[in-house]
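Only the coordinates and a few stated rules stand behind these numbers; no lab work does. As the structure is a computational prediction, the values presented were derived from the model and not from experiment. Cβ atoms are built from the backbone, for glycine too; each structure is taken alone.
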Structure P
């Protein structure tokens, strides 16, 4: 990511400065991958300041840190903080590398993912289609990064209820991922989770449960049992079990999901509010009304109801 090009040497950037940016970025990424988002943020901010000083505020290296910090803010639910960082990174990349470069596709992919997290699926679809267009042209139709773009587009179509368009895209991406990575990879787990949600929405319940369970097993193996991404699939599986009348199974998963989210994300993250309200809806079905009131009051106090 930070190779010593002739341009950098001409700018007389010190080896110590380069190593400082690398060290901070690697350490920040390590915390992020473990779900330790509050520990990752100050390290990314230090890496950004160091990169701006060493390479300049409009350098490609700085765009990489901007993108990584924006991804972190998305995971933390700080969507309004993430967007300007993505857009600044995109301006740098298009200026330095051109608007058709695969690095620009990466930012469009991430902007689409941000809109998905916000629930603004139609807006995200525009970004996702642009990322597929750029990357497929640059890398060909069977590249892993193209598959990731296709899967992201499918999720945004899925969110709009366009199931006939989204399902073949999910399956196309899954075929590419499994051919390249084998059966156990993070991208495969994400795709399985999304396919499960699609089958649930279509009423294919047996298929949905099988896909959710496979996604959960892959995520737990790759990320560990206490990762917030695991909690997302636990929450989704709990929603499924509630719909099937399997209330005790759903309650156990909601409790585990809440514990993970609270430990990893802090007490006020939007995902916690969503999980609280989902759990409250389940407890209402189970006639546990005192607990329902407590959970709903907590969610309301977060101003996210």
Structure Q
């Protein structure tokens, strides 16, 4: 496998030779109510199995693999309606959606068999005023049975404190993967497992774990790993039949003070076939030894 990152007018493509593996949509024009944000969609396994779902009609703000922050100060950087406790309903609140704006790439290249991308972003509130600056690092390399990603981000408040909070109903926020058919759907769910031995998305929802894997209903597997240096490690997880997310904020809001930086690192595996928990434990142990800071 020879992975290459190629810059495009939309963002960049990850390819294996001429075979597409992922598309990063850094600057696509989307409705403001979807809180526009860079995302990966589609994502394929090395053998061509589709993993993601992009902008399904009932949740158009779900965009493959993405960072979504439901409450960032007073702005919605997730997209869609907000849950309002006073009405006990999800409602669209006009004039509350912000943007994770792509400002540019510092690097889109390849070295020593690794495809690497470095990106700059600005978080804008509903009035397009900066709330935070962000730098992201994406590294991609082949592995046994597929390919692995190293994902790192550094988020710095602009001006005052940055208060991050999840949905006040379901507690989702942060790095999220929307899986799609035939890999996963509500009718044919993925089979989730976690580092603590739980199986099934219902058993894993809201529980802490070092990693969570999801085997596709029609083959293939993905797994997401929370680095030991991340805040609140091991985090609880947001898991549904077709969702996999690291729940950094599920139990408590998080405030990033001016002059401080929120740093997060994840590993993401995309495999052609499901693997045993022992393989995923080994992947976590290897990732835990990664002390690099790329952004």
Original post:
The value 17 for relative contact order in percent (Cα under 8 Å, 6 or more apart) was derived from one model only; which of P, Q is it?
Top reply: Q
**OP:** Can you spot which of P, Q the value -1500 was calculated from, given it is helix-only ellipticity at 222 nm (-39500 (n - 2.57) for each DSSP H run of 4 or more, over all residues; to 500)?
**Re:** Q
**OP:** Work out the source of 10.7, 30 here, i.e. which of P, Q gives that when Rg and Dmax of the Cα atoms in Å, for residues 195-234 alone is computed.
**Re:** P
Original post:
Out of P, Q, which structure matches 2.2 when distance in nm of label points 7 Å out along Cα→Cβ at positions 19 and 211 is calculated?
Top reply: Q
